Structure 1
Amino acid sequence: MRRLSSRAYGSSELAGVVGARIRAFRRERHWTREHLSTLLEIKVSWLEGYEEGRSLPPTYTLYQLAGAFGVSVAAFLDETPRDRPLSLDEALTLLRRIESLDPADRREVSAFLATLLRVLEGLRERR
């Protein structure tokens, strides 16, 4: 993985890297700018500015973006992210595999996933 080096970056160069990551995460999910701006409750023009590297989003907005995309804030500084988020197609493939199980196995998988999600949500709340 290629991360930003320790050399000093100008704000416009950093804005370009962060903006490219925002755009990549949004496109991986097949979201429009309008959809994402609605989720974040910000103006579409602000999101355009971030994605095009004209400005850096404030820290609060970076946290909102990270939450919406299910990534860490640090993922916006990675030129090539370490953990590629699960795409919609990959998630659908997994759901279809679960759907193909017999009913008893589907219930077991569903119960396991529900428990796992509760644990992960509890861990996030403690942060």
Structure 2
Amino acid sequence: MGDTFVHFEIPADDPEKLMAFYSGVFGWQFQRTPMPGMAGAEYILVQTVEQGKPGINGGMYKRMDREDTARSFIGVSSIDGIISQVTSLGGKVIRPKMKIPGVGWAAFIADPEGNPQGVFQDDPNVR
């Protein structure tokens, strides 16, 4: 079996409203934190499952523009290797590799039919 989903993100015009919605519907819990690498920006950690239990947790943030939509991230061991495979197999990179200080690396790719996905490489040493 290959790489799997490790994280999701939900953009919000009104984070308070969406936190109340997801908490009320699914019982999710939220924790505010500074957004890595973006001074003054806030990121909201979304806990859908307890640590060590099956499932994935994610994040929520203030929507940056109208094109900003919910997204999922697939964990990979080598983001550079994945980007190379994506392009060689007919996909494209829609947002290049970027560092997330203290967390890792991320990029956004699209499959040959244009479906976007995030890819993430864990690396707490990224500065």
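Looking across 1, 2, the calculation of FRET efficiency 1/(1 + (r/R0)^6) of positions 31 and 87 (r between Cβ atoms, R0 = 30 Å, to 0.05) that yields 1.00 traces back to 1.
With distance in nm of label points 7 Å out along Cα→Cβ at positions 15 and 111 derived from the coordinates and found to be 3.1, which of 1, 2 does the value describe? Of the structures listed, the value fits 2. As an exercise: helix-only ellipticity at 222 nm (-39500 (n - 2.57) for each DSSP H run of 4 or more, over all residues; to 500), calculated from one structure in 1, 2, equals -5000. Which structure is it? Of the structures listed, the value fits 2. Hey, P(r) over Cα pairs in 5 Å bins from 0, in percent derived from one of 1, 2 reads 2, 10, 17, 23, 20, 16, 9, 3, 0; which structure? It traces back to 2. So if we calculate relative contact order in percent (Cα under 8 Å, 6 or more apart) for every structure here (1, 2), which label has the highest result? Result for relative contact order in percent (Cα under 8 Å, 6 or more apart) over 1, 2: largest is 1.
Throughout, read-outs are computed from the coordinates displayed, never taken from laboratory work. Note that the structure is a prediction, hence the values are computed from the model and not measured. Cβ atoms are built from the backbone, for glycine too; each structure is taken alone.
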